[in-house]
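What follows draws every value from the coordinates through simple rules; no lab data is involved. If you're wondering where the values come from, they're calculated on a predicted model, not measured in any experiment. Cβ atoms are built from the backbone, for glycine too; each structure is taken alone.
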Structure 1
């Protein structure tokens, strides 16, 4: 699969739920360009098992993203009506009530396909009819998009494997540190740690101290 790193994030306009209760038509990530970085993540389906743990975990850490001026946006192949019903269902009944960040409807599966996270593909049968091979849902893809609309980081997990929200925050910190100071971030770097200059001397100096 061709990587999207360093390339412009695929554009889309789709229906979405914002603030947990409002259907918005023609929602687009373009609204954040030149204003905010974006964590855009895909999950397989509403009303499932691993998915609510991830969406609720993003909501619990939303202030960490907001203080970094980062927008969080989710997306799955469910309809906006399914999203809305899930958002209005209590946690003890399998819902995600309380999630406020936007959740995009990708009912046509084209957004997931354009981002390279669709867990299957359409193929033609011998008689010319089309069938879908694989799972007609999105893998657990996550994309960090900078203010210019360029994808700077991505991770894609298989369906059973939940993601680390703290790792997403760490990647935001690393990108913002690099953009502010011009220093690159070594293995396991986190905010407050030493970074290093992208030169042989910079690497040698860093390694001599660590």
Structure 2
């Protein structure tokens, strides 16, 4: 293959992927926007956290590669194009979540040139494992953002699903793995939400 043909083939794969991930804009989550007007979609969720990543980096307990964190946040929910959004408090739906998401990762990342396919898969897997400082920080933001939206929409999604304070504290406790200061803020916010009636206490 001549160099020009190689570049065009690579570009065609990249463009096909770019068009494919446009579908993320049609995957709606359980969380409402902060004003409670409608549910957010996955693309909005990813964008919101990418902005949060550089704004809140000063609160991470360990130094992180911020570009890598932002990449993780922009990539981690692409698998929901096929798998759909799995509500974090739905234990039954969570049973086959990994299997559904792996199938999509296999399909969608393979649309890219080999080097970028590998990078995408590695970023997604690192996020899922939550072991590196970057993955812990990204996961903390992935938990913080829905808490903020629920709090400022007066618990709209929490109320719809009858969510209890112990569920929210348990789910979001992983925030302290990355940031003790963000966890202190979130814990106070969750307790205040329960006092305001946004969450069930029992």
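Work out which structure the value 1.3 belongs to, where distance in nm of label points 7 Å out along Cα→Cβ at positions 35 and 147 was derived from one of 1, 2. Display every interim value, and only then the final one.
Details: 1: 1.3; 2: 2.6.
This value belongs to structure 1.
Match the computed value -7500 of helix-only ellipticity at 222 nm (-39500 (n - 2.57) for each DSSP H run of 4 or more, over all residues; to 500) to one of the structures 1, 2, and report its label.
Values: 1: -7500; 2: -19500.
Traced to structure 1.
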